[in-house]
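Right after this note come the structures.
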Structure I
Amino acid sequence: MPLLGVQLTIQDNHVVMENGILKVTLSNPGGIVTGIQYNNIDNLLEVLNDESNRGYWDLVWSSPTSTSTSGTFDVIKGTKFQVMVENEDQVELSFTRTWDISLEGKLVPLNIDKRFIMLRGCSGFYSYAIYEHLEEWPAFNLDETRIAFKLRKDKFHYMAMADNRQRNMPLPDDRLPPKGKALAYPEAVLLLNPIQPELKGEVTKFRLGYI
């Protein structure tokens, strides 16, 4: 069977790119990944979550003079959408958010360009972001930035870190009372009554649902 070319569909609130293997839906102009369809699974992302809480770029930033240890968490939502490349072999999408002085203290002083790319015959997609900080803009600390995906808990129960590190993993529900007890910091939770009894007494030290 010949490989299908990449197709792009632009709707009022969503943008869809697909190649016959994979279908990715993003919000327009926010650039939030709301759906990833692969094979017979209509969405790999957690459908119980709001569309804005499934797949996204985020960052944590703070003022250089801040004494807080947490910083400001920001899910990056674009305000402008543009198609950078569109042909049968490749689609590249751009979702941008620009900064000006009126946003000082409200948003991180960066121009941000999130890119998403799909290729013909590829079972995955690519994403990268361009962060621009002009010399005259305020200084800041960038504590963390990443792309995060919250996967369906009814489909993803098993993790494989290496050939010798594979096992069932706790579910997000296990981290909530009364099944779990938060410890000294939010990422650490003692499993008191997990759905899988063999995990009782373990401590999870990460936020489930992210890759």
Structure II
Amino acid sequence: MKFEDLKLGYGYPLQLQVQVEGQVQRATSKLVGCVPGQGLLIAPPRGKARLRSGQKIVVRIMVGNGICLFPALIQSVVTQPMPMMQLSYPKQVNFKEIRGATRVDVKVPIQAVNMSSLPEKTSDGVIADISTSGARLEVSDPVGDVGDELQLKGTVNVGPIQRELDIQGVIRSRVERSTREIEENLPAVYGIEFTETNEDQLLLLYAFVYSELAMA
């Protein structure tokens, strides 16, 4: 994942980590700005960690349903015209998902429609795992960026009953592909958070998830 894919606003909270004599020290800060490919500007850190120019740190960012991590080098610390710290620009950001609900492996063919783009982008794919709060979406063509709203449409079975699932969600992450996904030539894998408010669709979602959990 690229840093710019996170689409963080100025003032977004960050956590900085540094190891001192085998002990992890932490400080908090906020994003002030960035020059893509060159560096990040952050507010003066607060916490027990003692940070200085030339030091290597790890930056942690809470986003959506997970944590983003990347190493950085403190390039400079300035006090004028205002206190600020400059970090190296991350080449790659690692995403670790924190699941808020139990997920179950499934393979539900769906069509994903990007409701945030004009014209609307569409892609066929599958829901690879699902919970009542979100899903892992594997698609044949990239369909959007972090923060875009998607409409997911597919057929699900709850016992002997078959229904059309038509549910809204938001792309919260672009997930690293597994070996299987690379071998199956699935170019894009997303972490989706459901935002559906239609009660009929929510009832269908809950019924499907719990029926799959019961058979898992």
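Computed from the coordinates by the stated procedures, all read-outs in this text should not be read as laboratory data. Keep in mind the model is a prediction, meaning the values are calculated, not measured. Cβ atoms are built from the backbone, for glycine too; each structure is taken alone.
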> Can you say which of I, II returns 0.10 when FRET efficiency 1/(1 + (r/R0)^6) of positions 80 and 112 (r between Cβ atoms, R0 = 35 Å, to 0.05) is computed?
Replying inline: II
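With helix-only ellipticity at 222 nm (-39500 (n - 2.57) for each DSSP H run of 4 or more, over all residues; to 500) derived from the coordinates and found to be -3000, which of I, II does the value describe? Walk me through the intermediate numbers first.
On the way: I: 0; II: -3000.
It must be structure II, since only it matches.
Just checking, which of I, II has the largest value of distance in nm of label points 7 Å out along Cα→Cβ at positions 56 and 104? Present the calculation step by step, with values, prior to reporting the outcome.
On the way: I: 2.7; II: 4.5.
Max of distance in nm of label points 7 Å out along Cα→Cβ at positions 56 and 104: II.
Given a computed value of 4.8 for distance in nm of label points 7 Å out along Cα→Cβ at positions 72 and 88, which structure among I, II does it belong to? Write out the running numbers ahead of the final one.
Working: I: 4.8; II: 1.3.
Checking each candidate, the match is I.
If distance in nm of label points 7 Å out along Cα→Cβ at positions 40 and 168 comes out at 3.1 when worked out from the coordinates, which of I, II was used?
II
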> Hey, mean count of other Cβ atoms within 10 Å over residues 32-39 derived from one of I, II reads 18.9; which structure?
Replying inline: I
>> Please compute distance in nm of label points 7 Å out along Cα→Cβ at positions 24 and 144 for structures I, II and give me the label with the greatest value.
In response: II
